[in-house]
Structure 1
Amino acid sequence: MFSYDFSDILRKKLDKLAKRDKVLAETFYKKVQEVIQRDEKTINAYKNLKSPLNEYKRIHLTDNYILLFAVDNKKIVFIDIRHWDDVFGK
């Protein structure tokens, strides 16, 4: 199990998200629990993004939103929630 933290950007978004979209907020917290329960071997099941965001991994929250996070030894830092189009530029 990993320790974890949230970036300042993500903390601000979560405050707004909890008020505006409760379903997405609930999905976010479930996915965070899913990610931190992994170990060093199984954390690699999550895909890395392509350049310039290649230091981050991703997990889909919904069809349209992605949670970005970085793994550093035994710590996970959740970076941001972004729309799919913003991440992949399509």
Structure 2
Amino acid sequence: MKGVQGNEAAQVRVFAHDAVAISQSANRIAGTEDRGVCLYVGTGGSITVTMESGSSATFTNIPDGTFLPILVTHLTNVTGAANILALY
């Protein structure tokens, strides 16, 4: 990307480079100390997350196979949704 310089880890990422299965927990998603993760929801439903900003948000009626282009640090509640991946 134009204007991006420095080491590879500091550059803007457009696509995920890793995916890890996660489940509902009050604990922080691993690796989100500096930046949140996007989510993939394999089986639809509703989820509540803590956004990178610290605010809470609930996403309802998520269809099967949905990528959520949001940056989250916690997955605090799940209703019906399953097969959720954190995308790094």
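No lab work stands behind these numbers, since they all come straight from the coordinates. Values in this document were obtained by computation on a predicted structure and should not be read as measured data.
Things worth noting here:
- Structure responsible for 5.7, with mean projected area of the Cα convex hull in nm² calculated and labels 1, 2 on offer: 1
- Computing helix-only ellipticity at 222 nm (-39500 (n - 2.57) for each DSSP H run of 4 or more, over all residues; to 500) across structures 1, 2 gives 0 for structure 2.
- Look at relative contact order in percent (Cα under 8 Å, 6 or more apart) for each of 1, 2: the largest one is in 2.
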